[in-house]
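Structures are listed in the sections that come next.
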Structure P
Amino acid sequence: MKTYIALFRGINVGGHNVLPMKDLVALLENIGAQNVMTYVQSGNAVFQSEETSAPMLSNTISATIKEDHGFEPQVLLLELEEMQKAVGSNPFPEAESKPKTLHLHFLASVPKDPDFDALESIKTDRERFVLKDSVFYLHAPDGIGRSKLAANAEKILGVSMTARNWRTVCKIMAMAKQYG
């Protein structure tokens, strides 16, 4: 049985695409997930499944949500090892003490030709970023609310992504480790 981390994009944000976590748990259980746990309303789940194809499982989850709730969110599924690698590869360990300033953007795939010059041109003097495989790490000490880099990284990289701050990543990781 595999342990998966599901990162949902765009659910329960601003009153749109509402999906209560108890409904998400039931939905995941109905498609065969076991030991389902969720973290915060914005869409993070950890579960185990016999399904070995993450892309197939992701598509099934998204399609089931559309069928049951009328919208089709992007669902990025990571295996436990992928999340462990993302956490262990953090290039800004000094930022971990201020977890709201450190963000991991999980990409749907590795960008083919990332435009680092464009990213550099819009970052502030205090922002730092690193792209490692399919994770875009962003340290934004002044927050991401007004960050042009945070707002435009997906467009510039040309790959769909969903971001979590360091605190959330650590909470999800702790949940997932219960199975691993």
Structure Q
Amino acid sequence: MWLVVASSVSAETETGQFAAYAVGAQTCATILEAYQTSNQPNVLFEVSSWLSGYISGVNRLSDGTYDVTPVMNHSSLAVLTLRLCENNSDQLFETVVNALLGVFEPLRVTEESPGIQVGRDGQVMTLRQASIRLLQNELVAVGFLDAQSADGVVGPKTLGALLAWQKVNNRAETGTFDPLTILGLLQDQQ
């Protein structure tokens, strides 16, 4: 079953709104229902594909931006967005994604940076090296990592700091910069 719908939601430009299409034009409730009652891998693929296109468009249209999200694995980002939709069921999917990208703003990468796979215990994420450095700076800011260790490499000190932060904040102790950990670190700073 395809989730994409050919219709769009249009809005008046005088009010600062715009037309949203496909997955972005659906409410979170609609997407969650499809995810829970249909072929989950197909729905996840469709949501991930839409996210990739949306993020590419935001990257292209945002001055001084190479990448607006630290998470290069958009299926992981799709799962996070679906979780956020659970508390925002009446919102358009696009609205929730746009709000998430706003939270990610402190991790916006301004120039090309290589993707690096980081992970532990089989959970692997691909993040830009510049994003890793920015995330390490978040750990420095909350007192879990020394500033000299914010080098864009996830070594033993970063792993220890990340695990300690996750434990103190009652998060799953993944030891990696998974999307929920990234979101938590950023919210810790607000």
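No value in this document is a laboratory result; all are computed from the given coordinates. Not measured: the values here are computed from a predicted model. Cβ atoms are built from the backbone, for glycine too; each structure is taken alone.
Laid out as a table, the results:
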| read-out | value |
| --- | --- |
| Origin of the value -15000, where helix-only ellipticity at 222 nm (-39500 (n - 2.57) for each DSSP H run of 4 or more, over all residues; to 500) was derived from one of P, Q | Q |
| Answer label among P, Q for the case where mean count of other Cβ atoms within 10 Å over residues 92-99, calculated from the coordinates, equals 13.0 | P |
| Test item: relative contact order in percent (Cα under 8 Å, 6 or more apart) calculated as 18, pick one of P, Q | Q |
| Ranking P, Q by Cα Rg over 2.2 N^0.38 Å, the structure that comes out highest | Q |
| Source structure (of P, Q) for mean count of other Cβ atoms within 10 Å over residues 100-107, computed value 16.5 | Q |
| Mean count of other Cβ atoms within 10 Å over residues 20-27 - highest-scoring structure of P, Q | Q |
| Parent structure of the calculated result 1.00, given that FRET efficiency 1/(1 + (r/R0)^6) of positions 28 and 68 (r between Cβ atoms, R0 = 25 Å, to 0.05) is the read-out and P, Q the choices | P |
